[in-house]
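Visitor: Below you'll find the structures, each written out as structure tokens.
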Structure I
Amino acid sequence: MKVNVVNKDNQVVGDIEIGLNDSESKSKGVLFNRVVRVMLMNGRQGTVSTKTRGDVSGGGKKPWRQKGTGRARAGSIRSPLWVGGGVIFGPKPRDYNLKMNKKEKKLAFNQALAQRIKNGNFVVLEELKFGKPKTKDAYELVKKLGLRKALFVLEKGMENEYLSLRNIEGVEVRNVDSLNVYDVLRFESIVVPKEVVDKLNRRVANG
């Protein structure tokens, strides 16, 4: 797919090829939903835990006799009805991990990028260079490009660019190696410097 290359003044200065095809999967919505669900579930630690009445210490003896005290019957201080007692049906450690085929992940990633390109929300910058970390310069760039909620895709070594962009509201930065479907879908615009496109094309080819 051909994508326009723009300069820092948002003027088109050429085009570049992104290794995606125009074919669109009819079930891409379902595919996106599955990939995002798998990612979010696999990110859960599953370490939360509560104590049931069998885990709470004490309570081996009946607090008071069954009859004659005028109080309600009580068999143990570990009862869930008591303060400091056990928890009924509380969460326990569990594994939330879900599995998904690599081919499906690759297809979802490519379809998500292709959708951004078709909608005109994929920007290739001719050059993204900052001599030193400066948020003011990065903010001016974002303003000229007319971006609101944008994801900048960088590569290793672009330290000044990362430090300049990271504090701008509505802007986040990702390494091209860690870019995923969830990131592509949740941002309005994707911005990729021209020098990173080759690496992105390798991601598209290899999944």
Structure II
Amino acid sequence: MSVPIDALLNAYANGIFPMADARDAGETYWVEPEQRGIIPLDTFNIPRSLQKFIKSCDYSVTINADFAGVIAACASSPRGDEKGTWINHDIETWFLALHKAGHAHSIEVWSAEKILIGGLYGLAQGACFCGESMFSRETNASKIALVELVKHLKDKKFTLLDTQFINDHLKQFGCVEIPQEEYLKKLEKALSINSLF
């Protein structure tokens, strides 16, 4: 199966992303929500309890060390509903190809025993990072991945962190919802900046 890398990049550049109804779903559809979740990088909030946990835990963090492991874990993590994951096998294949081509990236969180316990992945274009999914197998592991992602994006002069949707988990970090029209303006500006992840 040929992977439509150019088509995927073009879709994200136009504010559209793929989803599926379940892990084994044969159909992948394209989503353009009316409201978009973003985390403003300049007002990113780290809850005080998480700050304390980070100082005391023995987790370690890497970037792009195990992209395949992260997306596989995200795809197999329960989501608290009947549908479970939205990452079907096509989407996983596409993102593995995007990663190989240098467009998709992961943050990994490891236990002291060097076991993968959390992480996230997404797509980078220009100065925009589109966060796709995260997972956690130990306390605060996915949260630490997000903290490290934001630190990295700031260091690399990114301007837009897209979360696609908003939920209570992301709200504690300062995630807000904006109209898609406003998001597209921010996206266009971010894509004009040549940042490297």
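Visitor: Supply the structure label, taken from I, II, corresponding to log10 I(q)/I(0) by the Debye sum over Cα atoms at q = 0.16, 0.19, 0.30 Å⁻¹, for residues 15-70 alone with the calculated value -0.95, -1.02, -1.12.
Guide: II
Visitor: In terms of distance in nm of label points 7 Å out along Cα→Cβ at positions 87 and 103, which of structures I, II is highest? Working shown, then result.
Guide: Details: I: 4.3; II: 1.7.
Greatest value across I, II: structure I.
Visitor: Rank structures I, II by percent of Cα pairs over 23 Å apart and report only the one at the top, that is, the highest.
Guide: By percent of Cα pairs over 23 Å apart, the leading structure of I, II is I.
Visitor: Hey, another quick one. Give the label, chosen from I, II, of the structure having the highest value of percent of Cα pairs over 16 Å apart, for residues 31-134 alone.
Guide: I
Visitor: Which of the displayed structures (I, II) returns the greatest value of distance in nm of label points 7 Å out along Cα→Cβ at positions 39 and 55 on calculation?
Guide: I
Visitor: Starting from the value 1.9: which structure in I, II was distance in nm of label points 7 Å out along Cα→Cβ at positions 63 and 95 calculated from?
Guide: That value comes from structure II.
Visitor: Going by relative contact order in percent (Cα under 8 Å, 6 or more apart), which of structures I, II comes out largest?
Guide: Comparing I, II, the top value of relative contact order in percent (Cα under 8 Å, 6 or more apart) belongs to II.
Taken together, the values in this text are just the output of simple stated rules run on the coordinates, not laboratory data. Keep in mind the model is a prediction, meaning the values are calculated, not measured. Cβ atoms are built from the backbone, for glycine too; each structure is taken alone.
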